[in-house]
Structure I
Amino acid sequence: MNLRITDGVTRHPDWRMAEPINLHIADGEQVAIVGNNAAGKSRLVEVLTGHYPLLQNEVQYDFGPGTKRLVSENIKYISFRDSYGESDGTYYYQQRWNQHDIDEATPTVREALGLEALEAAGHAKHLLPLGILDNDSLLDKYIITLSSGELRRFQLTKALLTNPSLLILDNPFIGLDTSARDGLRLLLEQLIRQTSLQIILVLSRPADIPSFVTHIVPVEGLRLLPKQTRSEYLSRVQPNAAPTVHPALLSLPHKDLAAESFYPHQGGEILRFNHVSIRYGERTILDDLSWTVREGERWSLTGPNGSGKSTLLSLVCADNPQAYACDIRLFGHQRGHGESIWEIKRHIGYVSPEMHRAYQRDLPAIDIVASGLRDSVGLYVRPRPEEREQCLRWMRIFGIESLAERTFLRLSSGQQRLCLLARAFVKDPELLILDEPLHGLDDAGRAHVKAIIETFCQRPHKTLVMVTHYEEELPPCIDHHLLLGKP
């Protein structure tokens, strides 16, 4: 495949790069488009895939011999948001844990991929040597019940089954455990070696560039820098400066919790799981789990994709209806004994892949942050003046105050994640639950958010539970660890 753009300028001024695009990707080149959050990486890809038409000098494609001629047939693009599932307008935040909503029209992985027809023709295993096809329990899961890592594997499977000439993957390794990341790199390398497939990876971190990549296209400030070899680019990468924490975080007043009726005394239990099991039909997600978290403890929660990490957190956050059938105590109170969901959520700040997937309304960023004050996914009233200042203070801490009036769906994926993080912190919660909080952030953003988490947790009455597949993402304050295995 050959791809060339000469002096490309998009027709719509809102989606233009700062300079005309000049780029040539030759046959056999495996490319990584690399840059910080909001640098213009996704904007460039939308031009490459034809979603942003050019004023003149349209993108020139040469897909070589074959029967497929349309760009849509030859190029498959998996975006950052696709990692959390397709945006069909019907998904809602707690859907993954409300299994009673599943009806006969809800597709399984096998049905969504059309594997029955492929298997009947003997093509499935030949077309795709990916682990997802070797796991019958995963194939028979409903799409809406997949974890973020499992959704990533599903999306890759779906794209590869079309046998594209060019596969474009936006941050393909986020949400995958170590074994899955290694397996994906190996799979892509094998496909490149054994077929004519070319790959473009869109990455926010130089450390994620695999060895099979031959060339780098850096993007900086909506400008396309000259294409260079992988070794040339890596030799010039400079380490980021040490992160600084905004003074507003250090000067936050401490809460007086003495009069709080739905909160334990200092040093008391924040949550207790007593022999908790979660099952959906024949599938066991959590098996006889006992776990106690006390005020001031900082926990890491780890385990492979599909081990039940997000399900566990959904029980803590009162998003999973099975919590009422389990022996769970939150803030010293037995679940299902008269407490309201709002009493629970008032003390919790939460961010997760499911939450990112659920935010589909194009509201101003400050409204997204303000929704954390009301524990809602989607806020349809403007914040009051005092709430607005509270939201702006946290947006300032996360470095996104200038984006307050920009609508959420026009932000880059990294800016969206920072916005959702500000939402989790906005009410200064006692229990901070962060499920893969650094997804999609560049190196500087990851270091900055990690420093915010560390500083925040040094304050009184703060308890942390954090999920990540990258050990280096954990802040130094972590002092307890829970490892989940697949049941």
Structure II
Amino acid sequence: MSATTEISPAIFAKYEPVIGLEVHVQLLTATKAFCGCSTRFGSAPNTQVCPVCLGLPGALPVLNRRAVEFATLAAMALHCQVNETSIFARKNYFYPDLPKGYQISQFDKPLAEHGWIEVPTPQGTKRIGITRLHMEEDAGKSMHEGFADSRERTYIDLNRCGTPLIEIVSEPDIRSADEAYEYLTRIKEILLYTAVSDCNMEEGSLRCDANVSVRLRGAEKFGTKAEVKNVNSFRFIRAALEYEIERQIEIVESGGRVVQETRLYNSQEGRTYSMRSKEQAHDYRYFPEPDLPPLIVSEAWRNEIRAHMPELPEARRKRMVAEYEITEQDAQVLTGTRAFADQFELAAKAAKSPKRVSNLVQGELLGRLKAAGLELEQSPISMQGIARAADLAESGELSSKMLKQLFDRCFETGEDFGVIYEREKPQQISDSGAIEKMIDEVIAANPKQVEQYRGGKRTVSAFFVGQVMKLSKGQANPSLLNELVTRKLDG
């Protein structure tokens, strides 16, 4: 498909995409799946290896208990049925970064099956099925470098070999690139809440392959699928799927045949390229791993793991909407991460008005953090500071302008709200006589605006409020000021 080709909405509407996703997630264990080597990222190449993860003769794997617990917790969070007995298998294939010549994975008897998650769509909430969640080990990493002499050299770093993974395979229930994006977003959110992975895509902790085909809308039979691999962000996955859907529709419309193949996405060009044909299914010659016994996750062990399940994002949002009288949109923002939600709830419980805390966090704090390039953990204003600011605003002791000025000072000095407030302690003017005197001064200086107001242009009152607020250096009580301005102008 050319970069300039556009498919008409009428033709696009004739077809239905069918998308399935395979998500690989590195588990956040300190050591590898079958040996004691460290999983730390960024170490010098080939320094975190041993005879087991190198597959040397006579070295035997021993399963990491914590990896099983993390995998089981993730499966439960994704509403999967955890099988009491699962089997590890050897998946045989040859690649430079797979020193054993096989990968220890699970095949016909995975750890968990039949899960689901719900995602928002324009038509409402949609449930997307999860076929299976199984455990496996990661392969190493090939690094390619080109040189001035036009030769390309490849280096192998085996540090990643044996890092514990889970693979989450969706049902082919996804019908658009946007649904795929939402599915991945929810998966990542749930995994982060359960703390089983850091889901860092830049470091390869979370990777996704997408299978996509198109068929005439209403047809039952799937079209020929292409697999899109090695896409390193959710935004690019969505773009790759959008491109691939249009490419396949154009092929079918022109009387061609979609080839079953693996494709790579070039984010700079915004298009996919053929990597290799998959006309024939790859024969991995799976057979049970002879060096590992069946994995038994007993009911007692499952209950023990389930006891560590945190409140998951969707349930937390619903509770927070009911408990703090905030909107669903507020809750969506405030539960972006588990740590953020925890911090908000601390402030909400400490303050008189949780809704005002929510408004301050979203309206004043987050924008300043973004502008300063800071994370929530680096904020000069603590959540205790937010709670205090909310209470001062709620009681009428601070106007919104005074709050903004104090927040600005916090970010200028790096000090918390309480420190700045105690030192500068701006006093709101609530003396009606003092405010009236300022109003009289502003009215006398602006006869033209007075005439406009009394001629029926009531919105001009905002001009007088602004001028008095400026005269009071932002310290006039806003509600009292508005009332007195209207009274004076009407008088």
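Tabulated data for the structure shown
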item	result
Entry that produces 4.9 once distance in nm of label points 7 Å out along Cα→Cβ at positions 34 and 346 is calculated, selected from I, II	I
Test item: mean count of other Cβ atoms within 10 Å over residues 26-33 calculated as 18.1, pick one of I, II	I
Ranking I, II by Kirkwood radius over Cα pairs in Å, the structure that comes out highest	II
Among I, II, structure where relative contact order in percent (Cα under 8 Å, 6 or more apart) as derived comes to 18	I
Per mean count of other Cβ atoms within 10 Å over residues 42-49, the highest-valued of structures I, II	I
Given -7500 for helix-only ellipticity at 222 nm (-39500 (n - 2.57) for each DSSP H run of 4 or more, over all residues; to 500), calculated: source structure among I, II	I
Source structure (of I, II) for FRET efficiency 1/(1 + (r/R0)^6) of positions 170 and 426 (r between Cβ atoms, R0 = 41 Å, to 0.05), computed value 0.15	II
Mean count of other Cβ atoms within 10 Å over residues 18-25 from the coordinates reads 15.8; which among I, II	I
Origin of the value 3.9, where distance in nm of label points 7 Å out along Cα→Cβ at positions 10 and 178 was derived from one of I, II	I
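None of the figures in this text is laboratory data; all of them are computed from the coordinates on show. Only a predicted model underlies this, so the values are computations on that prediction, with no experimental measurement involved. Cβ atoms are built from the backbone, for glycine too; each structure is taken alone.
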